[in-house]
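A.B. asks: Each structure below appears as structure tokens.
No value in this document is a laboratory result; all are computed from the given coordinates. Here the structure is a predicted model, which is why all the values come from computation and not from measurement. Cβ atoms are built from the backbone, for glycine too; each structure is taken alone.
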Structure 1
């Protein structure tokens, strides 16, 4: 039984310019990024690479329409290495472009073609939440199929993950908070996954400890405190990615997919809505399992009794990012049951990682409680 795997080489640089020199970026590199990152960090270097700016092909999170529009342009280029520089959207998109004979990204998600890697993949995260730089997973809204899907395959695993703290300096606080909360959820969900083990939990705990410590200090000292801990948060997100890349995430992510797919709620923000509600249900169903260790660990960091840990988490996270009622996104009450059915039908890959199995009625009740 395999316990742990990390195929990605992890590097760290102070600046993008140092990375560009060390990795010898050339005309054989395809850089997928955003123009607002290229302008301050890349333009002055006059790199001979091919550049694709994600926002020119659509706004929001990845979709098959956006990816296929990029693919049409990418297929005209000669490159042997993909360099993804951005948040989750850019990274999820870039992972598809290492595949051989890809003509429609839906074919990859539905596995109607062989998934063969033919390009190298280098990932530089510019938010502190995705963890995607060390996972073999990509997620997209398949508008042609009216669903949001995840694809996990070794062909999508990055060859290099690169940590460059300067990229976080310009990230607005709301996006910083949402992505960092997403990293915390990655770490917490993977800790209680049935696939977790002593190796993955080392990374989960290290991530949780760093993130909660930074959150507590931000609550005490204000938003600008985050600037003192940029590298810490990138590392914590990376640790969480390593943990969930091996152990998986569960119902929090599964329940967030219909909300994100239907109402285009950003991934981290959508996960945040369901975080403590799912874990309170887990706690209710099996308080004596590994969740007990997790609660005690988080409670020590938050300096509260273990029985109050989820209330304390809600209070702390609420100081960083307001939690909204699901109705504020446009969700209809009848969709509580419809979304629950959709989760059970389409998110089996994630639900297999639940700490405790959740029934349709229990999932529907969670949606109702948050509606």
Structure 2
């Protein structure tokens, strides 16, 4: 049996190395190498170490280098810890690096989070997400959009500013499932009137860039702002009227199937964590300006991990290279201002919505 096989199987390597050193001192390095079936270089290494440090020299030494030029500094580690603790939702390495321009790699950031005990265990349905990602990759841009309304009053960091500056209480969002691009607008109420104004604004915006909205499907939940009062005997809601007039297929998710709106719900979670929980506002105009900045950032700069680390505009360039990239440029608006500026049509739907 060779030396390295003995070392691998032995629980105490020290005794074997000590025997080698003693045998080499009595009979020489070459004879020790033959006896223990190893190389003279190995025997000489332990003889030299024993001569220098006695028995301590026969222990394994750390193989890590004494100086690592690219190792994260203590100041950078402290910054990662602070940023991690500042975000209540426990931002991961990818998002911390993306939003704060950290020079360290994602693996290095993850190491700091793990070593400082700031990790968060999370069970992920990897196979299901993988299947959904492949399905979305096959979709055309604007083939299917999910529309949803988010109540902003339950965000503590935003609520006090909302009350002080009379900022909007609800956000209406439409998200394209193929690219991830998102359009959104605000209102003080959650009702069918504002849902229909928002739907008409998105339709007019897409038509302005030559998108064939007739080939598009819009999916919503069963909220009254989209399907009307459940006790109504007949007739379409204001939002459904807008979809019908534009010849857009309107799909409703089954009751108690919230995960069917996962794309737009995911955007609602992202904008809450990256915008509403972080930003401060000095008034309504500043709020809309910063909302617009985030909309541009999300459409043109922010990479999506579940879409091969591509931004929405990069996906657009690949799937529709002839399309004007400004189609993702959708300035957020206050829907009350649109309602007060145009004459109402049937079901309180504005006859023409041209806010841009």
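A.B. asks: Between 1, 2, which one scores greatest on mean count of other Cβ atoms within 10 Å over residues 240-247?
C.D. replies: Once mean count of other Cβ atoms within 10 Å over residues 240-247 is tallied for 1, 2, the winner is 1.
A.B. asks: Here's a follow-up. From which structure (1, 2) was mean count of other Cβ atoms within 10 Å over residues 248-255 calculated, if the value obtained is 14.1?
C.D. replies: 2
A.B. asks: Which structure, out of 1, 2, was mean count of other Cβ atoms within 10 Å over residues 80-87 calculated from, if the result is 15.2?
C.D. replies: Going through each structure in turn, the value belongs to 2.
A.B. asks: Given a computed value of 1.26 for Rg/Rh (Cα atoms, Kirkwood Rh), which structure among 1, 2 does it belong to?
C.D. replies: Only structure 2 yields this read-out.
A.B. asks: Of the structures 1, 2, report the one carrying the highest value of FRET efficiency 1/(1 + (r/R0)^6) of positions 136 and 320 (r between Cβ atoms, R0 = 25 Å, to 0.05).
C.D. replies: On the way: 1: 0.25; 2: 0.95.
If we compare FRET efficiency 1/(1 + (r/R0)^6) of positions 136 and 320 (r between Cβ atoms, R0 = 25 Å, to 0.05) over 1, 2, the biggest value is for 2.
A.B. asks: Could I ask something else about it? For structures 1, 2, which has the highest computed value of distance in nm of label points 7 Å out along Cα→Cβ at positions 176 and 296?
C.D. replies: Comparing 1, 2, the top value of distance in nm of label points 7 Å out along Cα→Cβ at positions 176 and 296 belongs to 1.
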